[in-house]
Structure I
Amino acid sequence: MEFQGKIIVVTGAASGIGRALAQRFAAEGAKAVVCADLNAAGAGDAAAAIGATATGYGVDVSKEDEIARLIETVERDIGPIDLFCSNAGIYSKNVGVLAGDGGGADTAWQRSWDINVMAHVWAARHLAPRMIARGGGYLLNTSSAGGLLSEIGSAPYAVTKHAAVGLAEWLAITLGDDGIKVSVLCPQLVRSAMTAGVADGNTPFDGMMEPEELAEITVRSLEREDFLILPHPQVLDYMRNKTSDYGRWIGGMRKLYRRLRG
């Protein structure tokens, strides 16, 4: 994909990964960058930092009608969307499935499902037919390395990020012959509001990546039209270890869980 002259929408763009992606797309020569976020003021600030080619929108991606309205507004007022980055996500910390581990109520589960999965569904539902009618387009869905491996600290996050990867696969398989290109972004730790409080060097994982570095890797991967974007390349090795001996991998993850639990 080339970014010069393109119209690009990024959700979750007020900060972190989304903001860095929006800034980078603008630097690559995008005609227009739409910064969408639940934090409308933050989306406006992100757009203002980019300049005249950017616009901020307040959008709650947990609601289908708001995603549909965002797409309709952009296509009416700015032009046809070339790349839609469904990036907004949520992390429900220390939520499992039992009453004692925060899993007794379904609120966190449902909100995680709506934001981490259904937002991608709704974006494709309302945008893909438009893209197909004009000959093609690009969908970038943000998942996580937790969607390929797992996430010990949050069952809703682990499950919904797995679902996000599965959805991206389905979209790529099903809509590819209609001209729809799909990529799924699966980073490990990236400095953002979601990882606030995680100290550098105080994690069993591979270190904290800056959002700007992730944006650079993502842009290069989109240029190649890679399906799976792994800003932390070692995740591929972890995936291979997992699939080569699932039982051993589960044992290793249980050991990690005991370590983290103290």
Structure II
Amino acid sequence: MASFSTTTEQLPVRVFGGPTALFEYGGLRFLTDPTFDEPREYHVPGGRLTKTAPPAAAPADLGRIDVVLLSHDEHPDNLDDSGRALLAGVPLTLTTPGGGQRLGDGARGLADWEPVELERPGGGTVTVTGVPAIHGPGPREEVEPITGQVVGFVLTGEGLPTVYVSGDNASLDAVELIAGRFGPVDTAILFAGAPRFTVLFDNALIVLDSVQAAQAARILGARRVVPVHYEGWAHFTEGREQLLAAFADAGLADRLDLGEQG
């Protein structure tokens, strides 16, 4: 792996399979899209989702979680049964406006560009801003009725690196908008995996593929990219090898960091 500046090295990211990652930022511990069920099938409208690999850790192994960054609550590959149970013990879940209503106490929905300030241990604040994400090809107004709302997040704070968590986003146009407001980004946690379904959008991508993840890294000026959401489910069509190849082909191999596993 490449060597990064002290600022980046101070932000280790633990990845657990699927979209789930844990990192500490400004003294607060953040968990993305919690999925801790064992391999199984989930019946969803129009078909099924198959989880193929166990999580790298159990919720009880994680320690304190201060905030869950939940890109959306409606798909079990982003929030499964174990993940829902975990939310009950977390003080704050940030998610989509619709998800904030569905999940109730402890959940807050963020619209595009809406910030929330969180108190840091020892003083100061961390700002989490909701940013656009589109879970499929084409305009949001055509995609959301089919795959639902999704939100990404940007974390900022005085003396802290800028962190972007993409959520299930397939739109490089959205990435351009985010880069325009917050770039360059120190660490980008990018959901990838190139998931496709024959019954959705004529089998078009509903999240970034590996080549697009490398393009997103360049757009963001990201000094480090930690990919998630590319393994452990049958609907992912690209995995680790394709990510490594895409970043190498783009001349960005030194920016790709597969995170601390488990």
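Give the label, chosen from I, II, of the structure having the highest value of FRET efficiency 1/(1 + (r/R0)^6) of positions 58 and 122 (r between Cβ atoms, R0 = 35 Å, to 0.05).
On the way: I: 1.00; II: 0.75.
That would be structure I.
Which of I, II yields -15000 for helix-only ellipticity at 222 nm (-39500 (n - 2.57) for each DSSP H run of 4 or more, over all residues; to 500), as computed? Only one of I, II returns -15000 for helix-only ellipticity at 222 nm (-39500 (n - 2.57) for each DSSP H run of 4 or more, over all residues; to 500), namely I.
Given structures I, II, which gives the highest value for Rg/Rh (Cα atoms, Kirkwood Rh)?
Values: I: 0.96; II: 0.93.
Largest one: structure I.
Every number in this text was worked out from the coordinates using simple rules, so none of it is lab data. Predicted, not measured: the structure shown is a model, and the values here were computed from it. Cβ atoms are built from the backbone, for glycine too; each structure is taken alone.
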